[in-house]
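**Q** What follows is a group of structures, each given as structure tokens.
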Structure P
Amino acid sequence: MSKTKDRIRESNLRYKQSLGQNFLYDENLLAELTAEAGVTKDEDVLEIGPGCGSLTRHLCDAANRVLAVELDERLIPLLQAFLDEKKNLTVVQGDVMALNLGEVTKDLKKPFAVVANIPYYITTPLIKLLLTGGLPVSRLALMVQQEVADKILASPGEEGWGPLSILCQVLCEPRLAVRVPAEMFTPPPKVDSAFVVLPLRETPAVEVRNREMFFRVANAAFAMRRKTMLNNLCATFRTERARAAGWMEAAGLDEKVRGERLTLEELARLADVVTEGVTE
């Protein structure tokens, strides 16, 4: 049993299923995750969901500075006691989805990396927050459900291809780093997990006239998966069929194609046409 696991056991702390608490204790795995995250002494790290601090300790050894945000106030004294010798660690108690992250991270060296073993129920909204919230982030290194990893890495036409795939692939260059079976966690979740690394691109994968419109069109593509892109445009933009068909034709797209088959480049062309069309 690891020293960290001993501390949790001795504290009589009960894991909170409502907070998605599934902790990792395998030291070899933790070292591998830290290495895959690419953390170096030249940068600072925002860790979300440090839990018992087992990964935090490795991050402190690798990084210049670590700022760890933990929701469960019961874990704060355990974290502070376990990592007392890590002088480059700051622990903040709070809900990452409610905190002003710009203020919380203002003293971190920019850009900073984000590493997280987070409750799976906030994975998608957290990724959206981190990628679109204006934070100076260099990359994300996240433990997610295998199903979410499949979505992040999916290609057009595949089952997982959708708004999350598009967001991550437009702004980042995601890769699968480590597959982590459920039995590696304590308590084990019901599904396997994967550690994915998402370095932010210097420039988005596709250039568009209006990024907000691009993501609106991309989301429209999956509003009704069994419908064509044409039908989804009509519903999303509340426009007549002939006008939407004109957008599709101007973008060089077959009006019978389903949105789930469109590539980033095709979505970008369509978004530019719609941007022009809705402002006419």
Structure Q
Amino acid sequence: MYKYKCLKDTSYAEITDCLNLAFSDYALPIQLTQEQLQTRFTLSGVDKELSYGAFLEDKLIGFIINACCVYNGEKVVFDVGTGIVPEHRGKKVFTKLFSFAEQELLKQGVKKYYLEVLQENDNAIQGYKKQGFVIKRELYVLKSSKTNFDVNESIVKYIDLDKFDFTKLDHCVCVKPSFEHSTNILKINIKSYDIAYTCKNQKITAFCIFSKETGHVMQIGYVDICELKVIIQWLMTKFNNIIIKNIDKDYAEVLEMFYSVGAIDIAKQFEMVKDLELVL
């Protein structure tokens, strides 16, 4: 008989083995080392105490891995990864695991459950809808390659994010980030990021928070989108294959700016959300 419980006492080694097996038959199989898994958990803000597993004879055969923080003003969780070992699918393990997780999260004061899913993954979308999730936003994932733009580097300033005063961005149009790139998540590993910005009359006119290691774009904002374009061009001269993840399709001006510098769409996702409700 299957048992369901929180993963706080489950080792990273066991979670890694289960995850690799659960994703072994995917079109693009995932194979992570324990170290890689722990790094991903850290960067994503995963909370093992708010993550849950399905067990058979004390062996982990399924999981729901959650990150937790305040997002849109509420305590929420985000589904970082969900999987069931192939031989245990079709036995309602996921349905029962999710139901268990939902009730446990409510006890911890969690109000909403977020996740992201590829738009072409209709089976997953329909499955999540059956669990009560609704589509909240349509998100674009873009990629740009290293170029040789002629950028006046003197106008672009950048510093470590942990030394930056976020209140200086209050007057900017800040492109709403997805959960993964929200400020509370970035602050968990704030030393991993820099912020590049431009100024006029001692006021920031555009900014971009990016990964020090890869150049991947985490957050952007602007008063003048032409200034933001300069920052993105500057970034593209420094890094190869930059990922710009989860730009809301409603920011048409921003998407057009990225296309104008050669970025291309590589994926489209839905942000889905469920209001958690207590089952009496």
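**Q** For Kirkwood radius over Cα pairs in Å, for residues 95-150 alone, which structure out of P, Q has the highest calculated value? Intermediate values should be presented prior to the final figure.
**A** On the way: P: 12.0; Q: 14.3.
Once Kirkwood radius over Cα pairs in Å, for residues 95-150 alone is worked out for each structure, Q has the highest.
**Q** If helix-only ellipticity at 222 nm (-39500 (n - 2.57) for each DSSP H run of 4 or more, over all residues; to 500) is computed to be -11500, which of P, Q is the source?
**A** That value comes from structure P.
**Q** Can you say which of P, Q returns 2.9 when distance in nm of label points 7 Å out along Cα→Cβ at positions 47 and 215 is computed?
**A** The correct label is P.
**Q** I have -0.58, -0.77, -1.15 for log10 I(q)/I(0) by the Debye sum over Cα atoms at q = 0.10, 0.12, 0.16 Å⁻¹, calculated from one of the structures P, Q. Which structure is it?
**A** Derived from P, not from the others.
**Q** I have 21 for relative contact order in percent (Cα under 8 Å, 6 or more apart), calculated from one of the structures P, Q. Which structure is it? Please list the in-between numbers first.
**A** Details: P: 14; Q: 21.
Going through each structure in turn, the value belongs to Q.
**Q** Where is distance in nm of label points 7 Å out along Cα→Cβ at positions 231 and 255 largest, in which of P, Q? Walk me through the intermediate numbers first.
**A** On the way: P: 1.5; Q: 2.1.
Evaluating distance in nm of label points 7 Å out along Cα→Cβ at positions 231 and 255 on every structure, the highest lands on Q.
**Q** Sticking with this one: A value of 1.5 was computed for distance in nm of label points 7 Å out along Cα→Cβ at positions 183 and 271; which of P, Q is the source structure? Display every interim value, and only then the final one.
**A** Working: P: 4.3; Q: 1.5.
This figure was derived from Q.
Every read-out reported here was derived from the displayed coordinates using simple, explicitly stated rules and does not represent laboratory data. All figures in this text were calculated on a predicted structure; none of them were measured in a lab. Cβ atoms are built from the backbone, for glycine too; each structure is taken alone.
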